[in-house]
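We did not get these values from a lab; they are worked out from the coordinates using the rules stated. Everything quoted here is computed from the prediction, not taken from an experiment.
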Structure I
Amino acid sequence: MFTGLVEEEGKIVRVWDVSLGKRIDIKMSLSTNIGDSVLVDGVCLTVENIKDNIATFFLSEETLNRTKFKTHLLPGQYVNLERSMRADAFFGGHIVSGHIDTTGKVKGLIKVGASYKLTITYPRKYNKFLVEKGSIAIDGISLTLNEVKPDWFSVQVIPHTYNITTVKRMKIGYLVNLEFDMIGKYVVKVTEEYLKNARHYKF
């Protein structure tokens, strides 16, 4: 489990094909051990090997098909990194599982005062999971929804977040991983099931 508070940017230094997936090497300064979970641009991955600040991760076919890594995974690419949440640590951000729901594209990134307005397009079928002032993880970054439309939304990015994450590298059309709020998804699921079967309930 993660919080969406990015610790640093890592850099992909190697990508290679393996049976039913890919492996990647990421250069980073975070202290990790083999078996640790790390959020990589919002995707929960497991450290397979670590040597000289280079960590190796495996990406399964399911991970590749669900995320932007299916088409956007290259040496030299920077990624947001966060280690899994400690039970005795302060909880900032929101609950992030590292399981991507879909991808979106950057529609706009403009400076507004000291902060930045980031606008993302997304598939309309996911609109039910978004509410104004709710939470969303964009490439693993916990952000608050300011505007929500049927196929796009906007968030405000503070200077600190802009400076330590890949937001500063985003351009129009940039592909991002999206994970919608876990609690919201459960609420929608239970409500839909209840309404579908309401005629069977007796009060």
Structure II
Amino acid sequence: MAALKIKKGSTSHSAYNLRPDFSDVEERHTLAVVVDNEPGVLARVVGLFSGRGYNIESLTVAEVDHTGHQSRITIVTTGTPQVIEQIKAQLGRIVPVHDVHDLTVEGPSVERELGLFKVAGEGEKRVEAMRMAEIFRANVVDTTLDSFVFEITGAPEKIDAFAELMRPLGLQEVARTGVAALSRGKL
């Protein structure tokens, strides 16, 4: 008969322990990272995530200060609170990183994404796709006799909802920019 050994200090998940362990709950966080705009910086940031097995759900990068040669990297990731703290600390230690902001915990923020959707269809499906696009305030940026390309901006949830409604109407292809985000109010 094998004996069950529990290491000192380890946590055991028992049927009698009915309190949820909130340290195991994964959360979605949006991080804004200001870096020097120079070769290899993005590779170092992405390497930090891949080297430790962290997932990047969304990634956008653009130069935001032409004279100071600084770029802003917006990263959406998920993890336990401990993992998120570890990611922020490790990002802050990369040499060309100037600032790391967790927009999720610093207060209200605005998140937007742009999506392009190619929808092919005829007859009633084509008409219904146009109606849905109007409801979502999507713009037609290209049209042929058998397809549309819609452009839509909004919160990631809005982009997801539009995609789900377009699937049965003939969604062929999707391109998304990833999340761009800013905190609201004064700095």
Structure III
Amino acid sequence: MKCLLIVDLQNDFCCGGALEVKDSDKIIPIINNLVKKYEDNQDLIVATLDWHPSNHGSFASNSGGNIGELGELNGIAQIWWPNHCIENTFGSELHNNLKPINNKIYKGRNPKYDSYSGFFDTNGTPTKLNGLLKSNDIDTIDIVGLATDYCVKFTVIDALKLGYKVNLITSGCRGVNLSPTDSEVAIEDMKRLGANIV
């Protein structure tokens, strides 16, 4: 069975958001077309959402660091981010132009750890995603969303580790690109680890 997994297509990562990913709005029509296709086939569709408390340790405002700099959060390397996707705010909501998604997985809720992957926090605590996929007999995941070089990449890597077949649909992804080639490098890493690049 197949699943369409939409990673973090939230207002704060889209145009005008607190952590805007360039050209993110351009992927919404592509993803909506995929959603319709998967709905027609009665395939599972899941969206992950960053869902941070306001005191989250990855925020530069809470760490005392500067946005974009590398630091350490509870012994784990951490980039300091602007405040984003604070739970139950407009910025944390899925983009209004995205077709409604019923199955949602919330991540990054523990203020002590970040959570790029849809499957695990950085300390290894699992989300509910793997259980949802297993209960629906999913063996193949088609992944789109934001951002290619962070949450998409780590979600893909964990999916592969868990034994899923993974198709990365690159036209439905965009990257942060703190360095200009970050997304290209991320795609090569995902391909090397076993993802099918579509």
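Where does the value -0.54, -0.62, -1.28, -1.44 come from, among I, II, III, when log10 I(q)/I(0) by the Debye sum over Cα atoms at q = 0.13, 0.14, 0.22, 0.25 Å⁻¹, for residues 54-149 alone is the thing being computed? Matching structure: III. If Rg/Rh (Cα atoms, Kirkwood Rh) is calculated from each of I, II, III, which structure is the one that comes out at 0.94? The read-out was computed on structure III. When helix-only ellipticity at 222 nm (-39500 (n - 2.57) for each DSSP H run of 4 or more, over all residues; to 500) is calculated, the result is -8000; to which of the structures I, II, III does this value belong? Going label by label, the one that fits is II.
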